[in-house]
1. Quick check: -20500 is what I get for helix-only ellipticity at 222 nm (-39500 (n - 2.57) for each DSSP H run of 4 or more, over all residues; to 500), calculated from one of 1, 2, 3. Which structure matches?
2. Among the shown structures 1, 2, 3, from which was the value 18.0, 54 of Rg and Dmax of the Cα atoms in Å, for residues 32-127 alone calculated?
Structure 1
Amino acid sequence: MATTTDPGERAKLERRRQIMNAAKHVFAEAGYHGASIHAIIEKAQIARGTFYLYFESKAAVFDSILDQAMTDLRARIHRIEVDDASAPAPQVQLRDQVMGTLEYIVRDRPLATLLLSAGHTPDAEAAERLDQFFAEVRDLLRRAMESGMEIGLLRKVEPELAASAMLGLIRGVIEQLIRDPNPPAVDVVVSEMLMFALRGVLAG
């Protein structure tokens, strides 16, 4: 979200974040279908009228949560810099991007739970919105693959297929991390992911 120096605008942005954070918890606990505006305002400890100052419906706050998540992911998945001599090695940049993406999602367990509900929600509108979100993530990964091939970091692959495979790997890893009571450190997970994604499982 955009930053502002105006105290009134900052207060509005903070209230909006408060409602979205409460909604994330409610969606994670009850699912989209089971969530209600009443539960969200109870969680946020606000009046019903306050909710409607910021969002017109449950669907609107759900969309805003996914939009913010996509904005945050776009800031973490970007073209690897090879022309700047002061930039880290491409392999380091790749690792940092994967680690930053995983940390962002895993540390926000309600968001991770909400995203993993894709394919399980009985609400067609929510399912469609989640499918759209993951299609955008797949597109981000596809463009990252194409960029990696251009600079010689990755071998020639079919970018659409490789992006789908990587997305499946990421979703599986996130599910394991949030369900494991004693998950390994994210940097260890990232090392294993990159080893698997870039080299496969064959010895030698």
Structure 2
Amino acid sequence: MSGRFNYKILLGENNPLLRYPQLQEAAINEFSIKNYEDASLNDILKNSGMSKGSLYHHFGDKYGLYLAMIDIIIKKKLSYFYPVMRQKVGNSNDFFSSLKEIIKSTMDFMLADERMHHLFNRVMEESDEFRSRLYAFFPYDYSKNFSDYICQAVKSGQIDSRYPPEMVSRIIEILLSNLHKLISGGDPDELISTVNQVVDIIQYGIRSRRPFDLI
């Protein structure tokens, strides 16, 4: 079935998963706690009430359902992240202040639905081959755009040029993917405080700034 099904019809405004909220709930509940191979299509069908024949008709197979779910999540994440990136990439005069806004947008996305955040992170844990196949369906390359942003900060002297931009970008992405471990709720003051502390650690490190260190 997967060899004949046109997965591209699953993307965008015509994504069939948008018409099946119960299936969407069951899919995100399953995919957000298990990797792709371990996720059970039978459990998703059982919890959504959809028949296997109907799912194959609309999505092709388990991969098609996963792709449709990722399409929804990426668009949701970009609605938080992309406006900030689009504004800041062209103006990197204060990288660390901009980074605070980017991290805040990531936290807002996470708190809107933690399951989406967890599933997006699980994609990062899949094999390179799996992710390459998946990302081929989406024109916006989050990692590349963020790496480009880091490169601008290196060129402007705001990030130490001794460190490869790709490494810096990856370290920050790993940190962003684990933000949920740093907050206990959605209190705005706690979010702002956490964002400021995270960026301060990135900018200044954790070494004690004793008086004689500044001489």
Structure 3
Amino acid sequence: MALTTQSSTILSFDSTGSQDSVAVRVNGQVHGKLLPKGGSGLQSAILVTELAQLLSDSERTLADIDVLCVVTGPGSFTGIRLGLATAQGLKLATNCSIFAPTLLDVLLCCQKDSIAVVDSKRGDYFVKMDGIVSPMTLEQVQQIALRRSIVSVNSIPGIEVVLLQQSIAQALITFYDHCDHREQFMSLEPFYIRTPEFSKKKPFIFNQQETA
């Protein structure tokens, strides 16, 4: 990964679904915006436009991007794919460096010595503890919270949670600045804890005899 400085232009965004956001750092100053909630259909329509507008407001263009930061998951399957496809397109267009950690890693960067927890929206939680990621029930998370502090992007019933104090896109830039092993986060691979339903489906095979 190329060496960057405070003068480098860093474009950052998150579309995993907790609260989608975009941010840019220009000349050491970070500017960001929360995107309206409206599901993956809305985000696919506005994400690139919002990124371009953010750059324009900072008197920069896509060609000025030195580093592109994006979250690889966990979160909405569609949101993850949208974000990574957008990042891949921008990478090809600009040849910028990529920084693509998980949301759990971003949370742990912002709150050291804590347990990162993300609501799966399916009745349980994704937890990163001592380097291991696994799904847990609310009761299991509550038990862990008796011994360790919990950091998350949303409140969790029955638990005193340390909430992220900035947008995920802005936190991505903070993590990039403080990360000593950026080379671990250069791949635009989705981080799925569960296998997406669409990948479990058998592929459709056209049988010519059926049309005879």
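Since every read-out is calculated from the coordinates, none of them should be taken as a lab result. None of these values were measured; they are calculated from a predicted model.
1. Checking each candidate, the match is 2.
2. 1
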